[in-house]
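Read-outs throughout are calculated quantities, based only on the coordinates presented, and are distinct from any laboratory measurement. Since the structure is predicted, the reported quantities are computational estimates derived from the model, not experimental observations. Cβ atoms are built from the backbone, for glycine too; each structure is taken alone.
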Structure 1
Amino acid sequence: MSIYLLLFLTFLKIGSVSFGGGYGMISLVREEVLLNGWLTDAEFMNFIAVAESTPGPIAINMATFIGSTQGALQGGIWGSLLGATLATLGVVLPSFIIILIIASIAKNLLSFKGVKAFLYGIKPTVAGLIVGTGLTMIASAVLGTKTLSAAVNFDYKALIIFGLIVAVSIIYNRVKKVKISPILLIVISAILGLILYSI
């Protein structure tokens, strides 16, 4: 199977079974990416940071970036473009089709008791996926471990950056009486990363 077809089918599967938006999708994307050997865990963490920092939904950004990198390995620039297009199409297509069907057939879908019950049942699962993914990312980025049983290897530079970002956010909130822009926090953390990790 070609890498392009595999990218499309993988992200089609992810898009078909995901609930809760992009954050609920991160754990599924991580599992598939690591299973296929497309990225290491550290590279995937970097992809999440890039996908969060760029405009657009995180799930689409991740699919585009992963498709682009894997396609580029096979076919250069054109392969990169094809991989990005197919991965993005795969992740978006299921939602597009489902919403199209709902909009054309059942306009009052959310008023049905069965649909409400289904959505109430899905909410805790999505919350669990998001929390689990967040804990995995913290363990990987800050503690330097992938599992709870593995040896902990603190990344003190990541802890310093995290602490400084929290401090800046709290001080700014107290002084200005408004929340600091997430864009400014991303820029500050990027500058801190450049400084601390180049030492």
Structure 2
Amino acid sequence: MSLLEREAVKRVRGALIEAGLEDTVIELTDTARSAKDAANAIECELGAIVKSLVFNIDQRFVMALVAGDHKCLEKSLPTALSLEGKVGRPKANEVKAITGFTIGGVAPIGMTACLPMVIDRSLQRFDTIYAAAGHPRCVFPIAFADLQLITEAIVSFNIAAPLDSLSVDAPGLASSKIFDEGHESRHIGATE
């Protein structure tokens, strides 16, 4: 039996169709259990992989959708989701119970429960991003705007930071010309 026929994967496929999108779930030959595995299997940039991370904030389950080349800033989640409380990580069996998916294949759609979600704005860098589709060897490609729309996730630039400290997410400031008191011009900004 194809992995595409598994119940968890069929829920993801159904959610795509229900949202008016195409069923684009792909069955991979290699595992996509981690973001790095997924990027290797798909042959895409690590940042184009969506990590679906489940947390609890004061016993309320939430999901953060984070770029594969970023780490989640857990302390920022309550503010981003307008919640209060301490952030914790649920156990694998709790994630399975609340989402209907096993860790490594947790999809942001087709879950058995509705979770408040926040999405990492840095994913907008890519025309196509890839999210888990209910199994560690299944993913689906999607545009950032479509994923945000069907998950109703809050877009935030405060929930994640690059794994590589030399990586820059946002464009630098444009150079501008100002005049000091002596009317000599000098340039400020990213080109200094």
Value -27000 of helix-only ellipticity at 222 nm (-39500 (n - 2.57) for each DSSP H run of 4 or more, over all residues; to 500) was derived from the coordinates of, among 1, 2, structure 1
If you rank structures 1, 2 by distance in nm of label points 7 Å out along Cα→Cβ at positions 31 and 47, the highest one is 2
The value 36, 20, 14 for semi-axes √(5λ) of the Cα gyration tensor in Å, derived from one of 1, 2, belongs to structure 2
Computing relative contact order in percent (Cα under 8 Å, 6 or more apart) for each of 1, 2, the value 23 comes from structure 2
Ranked by mean count of other Cβ atoms within 10 Å over residues 7-14, the structure on top of 1, 2 with the greatest value is 1
